[in-house]
Structure P
Amino acid sequence: MLAAISGVLLAAPVAGADLLTPEDGGSPNADSIDELYKYTLAVALIVFFGVEGVLLYSLRKFRARKGAVAAQIRGNTRLEIGWTVGAALVLVVLATVTFLKLDEIRNPPKSGENGLALTEVVRASDNEQRLPPDGKSLNIEVNGLQYVWRYTYPDRDENVLNNVFAYEELVVPVDTTVTLEIRGQDVIHSWWIPALGGKKDATPGYTNHTWFKIPASKAGQIFRGQCAELCGRNHANMVASVRAVTPQEFERYLAQRRNDIRAANLAAERQRREQEQGRQPGEQQTPRGESPGGDSGNPVPGAPAGSAQ
């Protein structure tokens, strides 16, 4: 029994990690959200235990006794002013801390020295999008559709139809500020990777924005999330994941995805041409007047030479 209790106590910190507070460690904005939550939780616990302590003390101190007559209290002006001012001070402190933390949560920082070399300044799509001080970020489009996430990576031309894209897993370089443009294609979805910050709705006809910056020490780690908006019968299957890689690995990933997409497009184009010519996909074209077996004297397999068709 002692061994079992000791094992439970040793495993409790790991099993209970972020049980009562938001996940953090994946991005500065997630860390700020976690810190703000803990500050608020600490103040709430002080108020809770203070109120409950006074309540329990009063229940014991002023409990009913046989033959005792309770004092008839009509009010206490100083006490009433005291708890009113105290509650107001608590709200002022929480509001001040919240507004101080909002800048860290909403405004993305510049990419680090070990991040992806970003040369072009991102043009904000609307007034709601916030960019780093130098205006440079890896700006990725996140599109939610039933029931998968599609990620479109930017390139250096104006043609968005040839951009690299992927489904389900978003691959990003570490120490690089990543800004997201989040949209919904059919119904409302919600992008949420807890360790990378707060969740944002993917709403049809509207663009939401968020950002994250994964530390260089997290290279190789996968951050998992879930669509946080009930979007249909397969909502539970609409998972999301972000894989952090080094800038060099990210460049190789984009090149591989670009080659895969080009090969798939060529295969699809070849298949369309074959279908337009009346042949089944993959069937070899037979020269005119020659059978598939190469015998020009037998146009129809199995038919005698010179027979009418």
Structure Q
Amino acid sequence: MRTSPATAAAQALPAAPKETRSGTAYAHYVPALLDSYEKFGGLNKRESVNLPSKRAVAQVCEDLLQILFPGFHDDDAVSPETLPSLTRSRLVSVAHRLEEQVRRGVRVGNPRKSTGRTPPIIKAFLDAIPAVREALRTDIEAAYLGDPATLHREEVLLSYPCIEAIAIQRLAHVLHVAGAPIVPRMMTEWAHSRTGIDIHPGARIGRYFFIDHGTGVVVGETCVIGDHVKLYHGVTLGSRSIAKDEEGAAIKTIKRHPDVEDHVTIYPNTTVLGGDTVIGARSTIGANVFILHGIPPNSLVFYEEKQLVIRDKSARSRGPELDWSI
């Protein structure tokens, strides 16, 4: 049997020394690394406070999608006979794990003090799940009606990244409003990493919300979005600048991001900035527009083409007198 080039190359490598295989060969690197932990931080030290776990929150998000859309995030369909027991076990499991992560977040800054804040937060979250599902039904409908490329509502659930991003944001928003720190942002950043859609958990979003394509969309913390709003990829609803107090520290409690009223469509790569900026109802904002001020209702906003020339390429051989600059 012939030996492949890759196998031959691997066999030609010298064997690792015994001390390398046992781990002692590189032990002299450890003191410098430990010293960097002390100097530069970045260490979750158990004796001070155990921070929320990124892996645990990610798994909670995965399991929440199973609760929201049974069978759509499973290998198989869910039978009506097993749905009650399956839902019960999933909800109990998620509630316990989410409660632990929220408790860790609440205790940041108060590591040894029991605040009593976590149980009401979890109760508010669990109470809100049916209402979140109702809102998501409208989002799925908006995607189905708003995109001629889809033939089935099930296709939206199975393949549209906006539904995952919006679903997690709506759940994270409940936690955010209930007073949970850190964990809501971890949830929306998990969705961001999967979908390319970055929606802060503080943003308030109405029903029938659709993000077409989605990659590169940014929705800031203090945004208020009405009903029947459609965003395309690359849209930013952001802040104009960071206000600072007399000591130069950023003021984080003011309105920094725009509002978008009902029945607004914003096309790709448009940027809308500022807490005082309001996009009026039933307006359409064209692609590649930069907006720093309010837009009245019923507006059509776009850049007029200044210089776009289209010519027959075959005319180029007829003489040098033509100007080919565009």
Structure R
Amino acid sequence: MDISVVIPLLNEEESLQELHNWIATVMQSNNYLYEIIFIDDGSTDISWQVIEQLSQKNKSVKGIRFQKNYGKSQALDAGFGLAKGNIVITMDADLQDSPDEIPELYNLIINEDFDLVSGWKKKRYDNVMTKNIPSKLFNWAARKTSGLKLNDFNCGLKAYKNEVIKTVKVSGEMHRYIPVLAKNEGFNNIGEKIVQHQARKYGITKFGIDRFVNGFLDLITISFLSKFGKRPMHFFGLWGSLMFIFGFFAAFFIGLLKIHHLSTSVKTILVTNNPWFYIALTSMVLGTLLFLAGFLGELIIKSNPQQKHYTIKEKLNF
């Protein structure tokens, strides 16, 4: 199979028929062997009924229905797990991503051997204050932290080699950072293509300003995980040991100083009245806790298999 198109969605009943027709036209005009995988992330409208109707008319349409809303990352993970195409294209269901971009994205992967090509919505039709400016700040921070020179990390329109999506595990809210996750797994040939962005035609956006707050928090998380995710002891153990050693020698020095003053009959304050005693004690306690956190992290990684944090209620055409 040439292409799998993976489309997570939430309450997009108005756009699904038009999006399907558009994708099918592009695929047929280029003679691609394809599948369209719609992942219904707990919609409360009739999105699933529309997907059922589309799957009856077109056997290339497949559906995954979640028991409830779990989030875009979980929807993508479910779609990635079942995608069979040599090239996997992801896009949003709101018609703001253009299926006409698919042939060029496909050719970039096939002809130029990119592992991943990320879309760049250089000209956006979103609200400037609530989306465009926060998005620019977010992308700047993501570039500085990850080292990837992408202009638009959050663009839903991306193309991947199949082995990339089978290797990368997407969870939590990490869908924004799939290129970073791919880089961490050794897929370094990552490109970017300017894509057409269209104004939303139906409904309202499902994302609020809080997604940028969550995005920055996720950025901190993934920055840490990329360096220490598989070896937490290297971080917690190091800092824990340093703090414990500092506290131990500070306490040892305070004890020696007290003994010296007693032996020379020099009047001095009680050890418990010395603020450095409490600094040393706190440092030793925190150092011990950090070391234990690293040790427990190592045990969890080695003993806890990865689990899917979502429940699939129904599948179509798989």
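Coordinate-derived values only; no laboratory data. The structure displayed is predicted, hence computed values, not measured ones. Cβ atoms are built from the backbone, for glycine too; each structure is taken alone.
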(Q) Going by relative contact order in percent (Cα under 8 Å, 6 or more apart), which of structures P, Q, R comes out largest? (A) R
**Q.** mean count of other Cβ atoms within 10 Å over residues 185-192 from the coordinates reads 21.9; which among P, Q, R
**A.** Q
Q) distance in nm of label points 7 Å out along Cα→Cβ at positions 65 and 145 computed as 7.7: which structure among P, Q, R? A) P
(Q) If Rg/Rh (Cα atoms, Kirkwood Rh) computes to 1.11, which of P, Q, R did it come from? (A) Q
